[in-house]
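A.B. asks: Multiple structures are listed underneath, in C-alpha cells.
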Structure 1
Amino acid sequence: MKNITQGAISSGSMTYSDGSHLQELSVGTPTQVMTVSAGNLPVWSAAAAGISCADNLTINGVTHTICEWIEAGQ
C-alpha cells in the first residue's frame, strides 16, 4: 500500500490482496467467523458449532458445567 493517501472503504471493513489488486472485505455478521476460501482468500463463514456454558465437563472424575469450571478457575 505504498503512497496510498485515500481510499473509499466501508466502516469496519478490511483490505486484502488477491495477488494482483487490493480488495475490500466488508464486515461480517456477529455470528460469522473469518475463514480462508479454497482460493486462499479471506471470507466470512458460519461459525462451527461449539460448546455451551451449560455443557458438562468431567475432569479427573469430577463433573461440573463449563461455567462452573471457569468460575472455579480450573
Structure 2
Amino acid sequence: MKFVKAYGESSWSRISKLIGKSEIKCHKRFLELSDRSHMVSVPWSKAEDDFLRSVVLRDGAKNWTKIAKNLAGRIGK
C-alpha cells in the first residue's frame, strides 16, 4: 500500500517493477486489500463491448491495463 500512496493508483507498471510482480497481480491485490474488495465480476454491457472493439481496432490488442482505465470497474486482466 505504501507504493500506491507514493505513486498513485494508476502507476501499476512502476509499482509492479518495484515489487517484482505483474501489474495485474499488484492491482488485484490492492483491490483485495482496499475498501473496493466488494467489486464482483459482471457481464459486459453492449456499450463496453463496442468501446473495447473500437479501441482494439484502432490501437491493437495491447496494454489492457490502460484500456481498462476507461471502463469503470474493470481491470486489465
Structure 3
Amino acid sequence: MDTDKRSILNMIMHDGSRHFGDLPEIASLHQMYDRIGNLPGAQATSFITDNITEAWIDFTYNGHKFSINTQFGDYWFL
C-alpha cells in the first residue's frame, strides 16, 4: 500500500469549517505563504503565527475562502 496517497477528508470542525485534507509540514510557514501567493487564482488574505507552534494562512481561490492551519506536524486545509 502506498502511504503517500491521501484521501479527501470530511471532518467538520467545531466552528463549522470542514477539514478536507492535510499534507506533511515540510515547507516553512513563510514558504507556504509565498506558494499560496504564486498560485494562479489565489490571493492570501491573512497570515497569523506565533512563530513557534502554530500558524493560520487564510486565502481565497477562485472566489472561495480557504484556510491552512499547522497541526501535529501537518498542514490542515480547511
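No lab work stands behind these numbers, since they all come straight from the coordinates. Just so you know, these numbers come straight off a predicted model, no measurement behind them.
A.B. asks: Tell me which of 1, 2, 3 gives 36, 28, 27 when you compute Cα extents along the principal axes in Å. Walk me through the numbers on the way to the answer.
C.D. replies: Working: 1: 60, 26, 21; 2: 36, 27, 17; 3: 36, 28, 27.
This figure was derived from 3.
A.B. asks: Another one. Matching task: 27 is the computed value of relative contact order in percent (Cα under 8 Å, 6 or more apart). Pick the structure from 1, 2, 3.
C.D. replies: Working: 1: 15; 2: 22; 3: 27.
Derived from the structure labelled 3.
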